[in-house]
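Participant: Below you'll find a set of structures to go through.
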Structure 1
Amino acid sequence: MVWIGITGFMLLAAFLLGGLWLDHVRERRVYERPGILLRPGFWLAYRSLRLVLFLAGWSMSAMAFPRTSGLLALLLLLAWSWKRLLQGRLVRRRMIRRAFALEKRRDPSASDVQILQRVMHSIHPSWGDELLEQIAIDNPTPERAADMILRIERGALPAGFSPARLLRLR
């Protein structure tokens, strides 16, 4: 019975490592990412595999060690909630607003667009200067710029836009 529980915790660890791998890959530049990420079949298999790892690991560990798996569930829920809070709109707005005010006090002669560009460049240095300039021009307040950055980070695309359609061979 102990081996079943240990195997369950190992499956849960594999589930977590799969999520860390995905975060690592998403932080890389687009042209440095593996080509398999462009295939819809990969995403179906990846999500299915992670779901199976989580459910199997959880059920196996709960059978052998119910209190330990309950504590782990609480810790994972707290970690997930903290991550969602930090990636949320309110925290992002407050962070950019504070950075904007600090930069404005440091350089009062700079325009709001220039200050927003500096702040966004400090958050995402790998984004191009033209993109950051366009975001700052289109969204002149720190709150609107924060919302736009959040949409870009989450990969929210306009309705009807399909990257797969652009990548099809003709």
Structure 2
Amino acid sequence: MVKIYKFIAYTLFFIVMSVLFLPKENLFFFLEKELVQKQIYISKEVLKEEAFGLEIKDMMLSYEGIDIVKVNKTEIETFLFYNTVFMQGGELSPLLSHYWPRKIESCRVVYSVTEPFVVKAVAKGDFGVIHAWYDIKTTILKVSLKASTLMLKKYQKSLRYFKRAKNGEYSYEKSL
């Protein structure tokens, strides 16, 4: 019985030390390099490595050379089995202000080993609340939007891409 406890203790110790000494900045630069192949660029970021994650300040996301969103603070937490990306204080580009409200309060993206083919996200902002699911296996993106009054009044053209449910929520589904 003591051998089993020692085995479990050593295994947990190894996992914790692996996460602590994981080169998080290098993983971020690898991710950045992979995103460039899809014409998604991350720029103007300031990185700060922490024990279980990485903090990124003043990050600009661009697609095909067009600035899309500026994010004030991003925290990436890696726990091997459960990983999160939490963004605070984002603002969309003025180019997109005709299609979508600019202010983003927060966004949380979660990936868990318990659902290995699903990435979930929740975003809050002037648009309302968005719940999104992306199935990696089938490459299907599903989005549910609880639209704010601002979104309902000023951005009717953007809501045309969504299907309206009986409960007032809007849904969108696309295979990527």
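No lab work stands behind these numbers, since they all come straight from the coordinates. This structure is a prediction, so every number in the text was calculated from the model and none was measured. Cβ atoms are built from the backbone, for glycine too; each structure is taken alone.
Participant: To which of 1, 2 does the computed value 2.8 (distance in nm of label points 7 Å out along Cα→Cβ at positions 78 and 102) belong? Mind showing how you got there, number by number?
Facilitator: Working: 1: 2.8; 2: 3.5.
It was calculated from structure 1.
Participant: Something else now. Between 1, 2, which one scores greatest on Kirkwood radius over Cα pairs in Å?
Facilitator: Working: 1: 19.4; 2: 18.3.
When Kirkwood radius over Cα pairs in Å is calculated for 1, 2, structure 1 comes out on top.
Participant: Another question about this same structure. When relative contact order in percent (Cα under 8 Å, 6 or more apart) is computed for each of 1, 2, which one produces 21?
Facilitator: On the way: 1: 21; 2: 11.
Answer by label: 1.
Participant: Can I ask one more? Comparing mean count of other Cβ atoms within 10 Å over residues 22-29 across 1, 2, which is largest? Could you put the intermediate results ahead of the total?
Facilitator: Values: 1: 10.4; 2: 14.1.
When mean count of other Cβ atoms within 10 Å over residues 22-29 is computed for each of 1, 2, structure 2 gives the biggest number.
Participant: Using mean count of other Cβ atoms within 10 Å over residues 94-101, single out the structure from 1, 2 with the greatest value.
Facilitator: Working: 1: 16.6; 2: 12.9.
Greatest value across 1, 2: structure 1.
Participant: When helix-only ellipticity at 222 nm (-39500 (n - 2.57) for each DSSP H run of 4 or more, over all residues; to 500) is computed for each of 1, 2, which one produces -7000? Please report the intermediate quantities before stating the final value.
Facilitator: Details: 1: -25500; 2: -7000.
Source structure for this number: 2.
Participant: Consider the structures 1, 2: one of them gives 1.41 for Rg/Rh (Cα atoms, Kirkwood Rh), for residues 54-109 alone as calculated from the coordinates. Say which.
Facilitator: Numbers: 1: 1.41; 2: 1.04.
The read-out comes from structure 1.
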